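Chemist: Take a look at these structures.
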Structure I
Amino acid sequence: MAEPTDQELIAEVLSGQTASFEPLVVKYQPRVFALARRYARRETEVEDIVQTVFLKAFSKLSSYKGTAPFEHWLMRTATYTCYDFLRKHQRNREWNATDLSD
């Protein structure tokens, strides 16, 4: 029996079978982890980014149009999540530097 395609799994998730999202996580988790490791140093930060990516993907799955491969949509979500992480941590660094100068 062949594995279900990404499109089939997405259709199942959107129809209420939320457990069908797990195979997508298992399939794409290594790529998302690899991307997150380029943006964060600590493994706990990497794990937080990856978790956020999959939470966003799950909650916004209905916005996936299917015109491009799911992997592209997911990795774009992952990249934007990494950018958000960098912006947040840049603000924290600036704030900490200001505290040190006082």
Structure II
Amino acid sequence: MEKVAGYNGGSLVDGIFSNIYDGTMTVYDYHSGEPLKPADVKKIEGEFKNDRTKIGKISFTEDWYYFPEENRVEKRTKSVTFGYELYNNVGKVYAYRAAFRADLN
């Protein structure tokens, strides 16, 4: 996974999956935007053998705000999309498939 210094991806990934399975978060199909049920997410998770370390891409949608009087930028994360690894016939990662989109606020 591409990482930013100090970033702990495991806690983010596990936290979102926990929220999905306990019913406190609805996630959406990346392509259609349709809501997914926990059972749908369980099926997607099965595609990468329930090994969350295979989530190798995390993409954020953010709004950025610039405050020139303070020379400050503020960003607010709106959603996160997880992508899991796809392997070629020699076991190398060749692409990532979007699992779902989670809206964050």
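Read the figures in this text as sums done on the coordinates, not as results from a lab. In this text the structure is predicted, and so the values were computed from the model without any measurement. Cβ atoms are built from the backbone, for glycine too; each structure is taken alone.
Chemist: Of the structures labelled I, II, which one yields 3.1 when distance in nm of label points 7 Å out along Cα→Cβ at positions 19 and 43 is computed from its coordinates?
Modeler: Working: I: 3.1; II: 2.4.
The structure behind it is I.
Chemist: Using Cα Rg over 2.2 N^0.38 Å, single out the structure from I, II with the greatest value.
Modeler: Working: I: 1.30; II: 1.21.
Largest one: structure I.
Chemist: Determine which structure produced the value -25500 for helix-only ellipticity at 222 nm (-39500 (n - 2.57) for each DSSP H run of 4 or more, over all residues; to 500), calculated from the coordinates; the candidates are I, II. Write out the running numbers ahead of the final one.
Modeler: Values: I: -25500; II: -6500.
Going label by label, the one that fits is I.
Chemist: For which of the structures I, II does the calculation of distance in nm of label points 7 Å out along Cα→Cβ at positions 11 and 51 return 2.5?
Modeler: Values: I: 3.4; II: 2.5.
Clearly, the read-out refers to II.
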